[in-house]
Each structure stands twice: as structure tokens, then as C-alpha cells.
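Read the figures in this text as sums done on the coordinates, not as results from a lab. All values reported here derive from a predicted model rather than from experimental measurement. Cβ atoms are built from the backbone, for glycine too; each structure is taken alone.
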Structure I
Amino acid sequence: MNNRKAIYILLSVIVLILAASIYRNHARVDTTLRFGVFTGSAWKVPNPTVYRLYDGLIADFRALHPEYYITYKSGIRVQDYSEQLAQDLLKGTEPDIYLILPEDFTTLASLGALSALDSLIENNFIDPGLFYENALTAGKMGNHQFALPFEIVPSLMFVNTTLLEKLQLEVPDFSWNWNDFYSYASQATKDENQDGIPESYGVENWSWLDAAYTNNELLFDAKGISALLNQEGVVDAINFYLQIADLTRNVVIPDFESGKVLFSPFTYSSYRTYKYYPYSIQRFGNFKWRALTMPKGPKGQNAGELKVLLVGVSKKSIKKVGVQEFLKHISTSDEAAYRILEYSQGLPAKKNILLSDRAKNIFEHHISGSEDPLDGKLLDTIIKESIVVPRFKKYNAALELASRYIEVEQVQSYSSLKNFLNKLNKTLDDYLKE
């Protein structure tokens, strides 16, 4: 009888242990949030510290909310991320919360894959005033906020200071304009031996888009219904672009890294990467260079396009409370913002972070002691003055169609250019309405 009793007690204990284990595992599953991320950078530059960013964000969150577990699938390359996410959405196995590349947002929002965040904002759970206003609009479709800005990169102009010194030219002022830009570029485009191949070049990779954005002009309306190429500011921008392009017409311009080019537009992420050892040696190791603002047009600012990496919540996620807490943490907390600044190739979308002493120390850490870091106040101003381009389903195809015509145009009279753009605008309108 005693043996039976002992066995009964032992079995009861085992059953209780198993039940507790099952309960714990079930509870853990209920409080496990899946985070959709990719390896590398959204900005086509290397980022060897991206997992330090993700792990740090998760560790900070769990210190505040130990009841939640955050998991992510590693090894998904950024170039494969959109396809992987699309497959997960088809299967219904998408993450609870995930990063959204700029080119994917409109598709995800229009398909109903994202949960609207309006109630979080209306109930003051998330304060929209914490973000750069233009960055916040990147996550809007219609009157609804479907995603929040996670990481941003403004446009900058790189200048070859070694070539600038050789040409006996001063570094342009941060408030420089198109006229200054043209003057520098024309002086730098030199073919001294008259063989048809310049020894140096004014600019490479400057596009008609750069001209439009620095003149504070968009090319399409927000809904993607109408083109805006016949607007006066866009006509001015394309006219200026053609003047710049004419400096090296029928000449193959080498890459900026050749050391023969004075100017080239890049993103902040490129600055962040190539001012940081070892990439600074690998790419731009044979000359000195620095970053400038973009030259402003008559209607614009010293800033171009602002690219925005977003973060959104799956509409199918049933773990609403935990997901909302995690979304709030990674998008609005100071600690998350500093981790983005430290371990990504972009900048945080939260205002005032770049003006802090801690941000200044991070900037100084990123580059060698012989360089002057970009000033946080300058970056803050550039971001605020930058344009966020509205993207829609036919955006890339419409832009490619426009570029195909504009990039082969020759310099012509202003009235002729306006007539050309009126016709092109009609072609694009017809395409957008098909």
C-alpha cells in the first residue's frame, strides 16, 4: 500500500510538472512576438553591425517588458526580403511586426496587410510630434497612418577636396545654389590637351530627380493619378539638369571613386559607411573628400530626397498589446534612437536626438580623428528641409518612362522644353490612368 501511495504521489508530481511545463510553453508562445528584419542595410551599403542593432533593441525592450519574447529570422538578405515577406503574407505566416522598405509600403498598405495605427495616435499612445514630420508622412496612405518611420537617410553631395585644391577653388558654402554648382562644375570639366577626354569632370550621377527635389518639386501627385512635369518649378529643374548634362555630353564620366570627379550626390548612409574604416580605404582611399549639402534651386532648399525605412504591424497579428508596446519602443524611445545611430547606416527618425551630446560622441566615434564629423545641427536642418517622395503602384515604371525621354534631351529654348514636357506629362497621365 505504501508503494502504491508513493507511486501515486510520484505520478501526480510528474503530471503537475508536465502541466506546468505545457502551460509555460503555451504562455511563452502567446507572448512571443515575431520581428521581420533583414541582414545588411536598406541603403545598398555594407552594415556588419545590423544584428547588434536588432539584439540591442530587443534586449532594451525585454528589460522593460520581461513578459514578452522577441524572435526574428536571421540570414534574410535585404535584396531577398521583399520576396520573402510576400511569400509569408501569402501563407499567412508573416511576422507580427516588420520593417518595410520604401518601395514596398504602398503595396502592403493597399493590400490591407498592415494594421492602421490611427487609434494609437489618437489615444496618445504614440506621439506623432516625436518624429520628423516629413518622415512620418512616408508611412501614410490616404488619411491613415499604416507605419512609423524607423530609420532615415537624407541626400548629400560629396566633394573631392583634393581635386578642389588642385583647381584652386574654395569649398562651397552650405547655402550654395544651382548657379554656384554650375560654376564649380564648368570650371572642373577640363580637357586641356583637347583630345576629347577631360582630365577632370565637374559632376557624375547628378540626375533630373536631384534637380527637381532641390527645387522643392514633386513629380507626381500623392495618389499617383497625375504627373507634375509641366509645373514651372519642374521645368526649371529639368532645364538646369540639361545644362549640367551638356557639360559632358557624349563623354563617359568615370565614377567618383576614380578621383577625377569633383561632385557626386550620395546618401548619408554612404557617408556613414565610407568615412568608417575599412570601407574608407577600400572605396575612396586615393583622395580626400567630404560631404556637403545639396545645391538649392530658386524655389528649394539645400536638401534633396529623404529615404525612409518604415516599421509596421501585421493586420493578422493577434498579439496586439505586446506588438504595440514593441512598436512604441523601437520607434519612439531615446535608447532605440541612439542604437540606430550607432549600429545602422542611417539616422533615427526621432527629432532632437541628433542635437544631443551623446549623438555628437557617436558621430565622432564613426570617423577617423583627422576628419571633421558632420554636424548634428546641419543634419537636423537637412532632414527637415528634405522631400519625401510619395510612392504608388506604378511609381517606378512611370519614373523610368519619364527618365527615358528626359535623359536623352538636348539643351533647347525654355519654351521648346516646356512644350516637350507638356507632351510627356500627357503621356504619363495616360499611363497612370490605364
Structure II
Amino acid sequence: MIEKEINKKSKAKKLTDAICRSLNRLDRPYFKSGDYPGLQFWIYPSGKKTWRFQYRVKGKKYQERKRLGNYPIVGVVEAIKRAKVEADKIFKGEDPKEQIKSDLLKLQLGDAIRKYYQEELTSINQYRPSTIKGIKGTFGPWIFRNTYEKDILQRIEKVEDLQYKKLSSITPKMFKNLYQVCASRSPITANRLQEYLRKFWNDFVKADDNPFVLKKKYKNTENVYLDFLNHIELPRVMKNLVRIDERSKRLNYSYYEQCFLNPVSCLLLAFMLATGRRPEEARSLTWAQFTKGGSPRIDLIKTKTSKKNQKTRFNLGDDANDILNLISKDRLNNPDSSFYFPINDIRNKYIFPSKDYGRKLKDGKCKTPHVIDPSKTWASVLSMSGVDRHMKLHSTRHTFATNFYRVTKDIKALADALGTTEAQALKYAKLVGETVVAGINKIKFFDDEKPVLKQVN
């Protein structure tokens, strides 16, 4: 990690909440020294801000750092108080890191998970709202038994209530019993429960002998989603998503009205098919993230995997670039366009704006200025295109990957286009029948000339 101190000590100002709020993220982590020896305020490229206390324990060669909490949950005054407490422990010969593990292991599982919710599982730590919701939604009934479903309650009564067990006393056998009970109702939920608990232990408890690790042979097998649009279906679907008036060379709105289709959702889906971007990456794109010119591209703030590979810039092909240019032309001087909004409207900065923003809906007032879920449009267009089977929305990414690999056979380039590892790209790129047959036909089964087999009538 590259360390860089903002101000020299001679020019250092007293660290205040106002200064903490004003410090902007850079392309590398940096820190500003706090108003207590060893206290540091770190700012990361993701925008996350956190307090750390740097110290050295007697008998150890290198300095250590302990995280004191994230800003703004832990403010300047509270950070100084926590640093003083840690300094006092070190003076008495205690290692704060070891003490944390010891204290955590004395907690009951339920209390530890609640602490995990508050300190680690937050949007400040760059967790997606869907991830937070998924973890809490799984722990709620199966750990805290917070449910009114009789079926779940009857099942979990057969096993020990782990929420009241100390972390140090939980054994793999205890969890295996809970896993099997959960699997008897939903194998997929049981797998999620195991993964979320394993993650909780590794990220928060950070102690050895994780009791929530299961061998692969004991886990339930999940069916991998395999569906995609083949090279015949894809052009038909794209034709129904993007319909241009031949005279004006603009979107043909009469077509969308006649087919009861949302043109914004249609072009969002077309863009996803042409780029392989995930729904959450494409729907919230702004015009500031789109770069025109000789090498058009989009710059994402983050992706599902950008924490690991830091890949956030993606070049666009001609079709994807044409889709964005079509929208750009339509939104600027066509007041009747679904993409046109007044310059002071927040939706004006989004590529795929929502017409429902600010309206009262069944679930309350719409607060999202861009399209959220184009699933209904996706289902309608598939039916119009003669694709009678149900396809999930993320099959657009599978479609891009499979057809990309079919024409290039370059898995490295595909991984770069998707922003994933080559191993993950192979999972997305399904081997279509013609690819398999082509591979088989390249194998030389006969040494010399292939014998002519006599045809029997």
C-alpha cells in the first residue's frame, strides 16, 4: 500500500470534522495524521474514510495498525478517545489485535453479527444494498429465528439455537446440523447461509478454525444458469429493441407506442446486449461516464469485481457506440423524446432516465432518476422475437459472452471485455453446439486417408 501524508507536521492543521469531510479521494490511498500520536485518518480510492491507530508492540519488529472505525460514524472526538484507550492497553503490554479476537470470541453469535452489521456491513464499506439485504434476509430467519413462517420455525426447533452460543463454542457439527435443516427447505438458501457465515467469520472475527466452512461434498449442488440468445435469435431481438425511422434516422416512436414498449428500457437492453454490462452497471450510467472520439469508452465508478481487478474502463464496439450516439442526438433537440428532460432536471445527466422519477407509485414515491428494472420490456421483446422460453435479465451478459467467444475464440479478450478473470469468463461463455463440433472435426482420428464407408440402403 502506498502511503502519503497530506500535510507536513510543520504546516499541519488541527483535524476537524469539516476537514475530514472536505478530503477528496485520489487514485491511491493516503492518510492525514490525527491529533494524537499514532492516529491516522485514511481516505481510499473508493471514497471510504476510516480511522486507524498505528502502534508497535514490544518484541515485534514491525509496526501494526488497528482500525478504530469508519467516518462519519466515528467522528474526530470519538477517534481520539479510542486511540487513547488503545495506547493505554499497549502501555500495559497488551496487543490490541489479539485482544480484539479474544473479546470477539467471547461474544454470542447473535451479538457478534449485530456488531458486524453496524461496523462492517454498511454502504460506507462499499457493500451493495442488495448484498446487505441478502445477508440480513438470510440471517434473520435462520440465525435470529425472526420469522412468522411456521414451516421454518418447525424445522429450526430441531437444532440448537446458535445465536446464543459463544463464538468460541460453535463447532462445525453444530453448523452442519443447521445447514442440513435449512437445506431441507431450500438447498440454495442453505448454500447462501454457509457462504455468508463463512464471510462474516473471515472478514469480521478473523480467527482461526472457522466453524462455518463446509467441504464441497457436503454442499448442495446448484444448477448454473445457462441460457443465452444464439446468433440467430440475437439479431431478431436487437431489431425489435432498436427501431429507427428511415427518413429522420431517429427512433421510431410510433413503433414503440404501437407495441406498448418503453423506448428507454429497449435501448438499455440493447446496450447491455452489445456490451455485456451487468444491469446495475448499465442502468445508472451518466453522460459524464461516456467518452466519444476515436476510441469510445465508458468509465464505471465500480463493478462487482473491481475490488479485485480494478477494471472499470471498458471500450465500446461500433453498435454500442451507435446506440449511445442515437440517444445523444435524440435527447438534445427533440422535446417529445423519452430521453429529453429540462437542463435543470437531474434525469438530464443519465443516459437511461426514468419517466417515473418523482411520481407516486404503489410502493411510494419513485426516488431513482434512472431506469431500475426493464424486465417487463425484456419479456415482451423476447415474445415478439419468437423466443418463447423465459430468460432472466442477466442472460444479456451470457449472450454477449457466448457470441463474443463464438466469433473470436479469444478467452483473454473476453475476460477483458467483461472485466472478470479468464476462469469466470469461461463460465459466462457457453460452448455452443457448432463450436464443439468444429473442435471435434479438427481432431485427426485416422493416420492416413480416411476410409470410405459403404453406404447401406
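Out of I, II, which has the highest value for mean count of other Cβ atoms within 10 Å over residues 288-295?
The maximum falls on structure I.
For structures I, II, which has the highest computed value of distance in nm of label points 7 Å out along Cα→Cβ at positions 296 and 312?
I
By the measure mean count of other Cβ atoms within 10 Å over residues 168-175, tell me the structure among I, II with the highest figure.
When mean count of other Cβ atoms within 10 Å over residues 168-175 is computed for each of I, II, structure II gives the biggest number.
Ranked by relative contact order in percent (Cα under 8 Å, 6 or more apart), which of I, II sits at the highest value?
I
I have 2, 8, 14, 16, 16, 14, 11, 9, 7, 4, 1, 0 for P(r) over Cα pairs in 5 Å bins from 0, in percent, for residues 48-191 alone, calculated from one of the structures I, II. Which structure is it?
Computed on structure II.
One of I, II was used to compute Cα extents along the principal axes in Å, and the result was 90, 65, 58. Which label is that?
II
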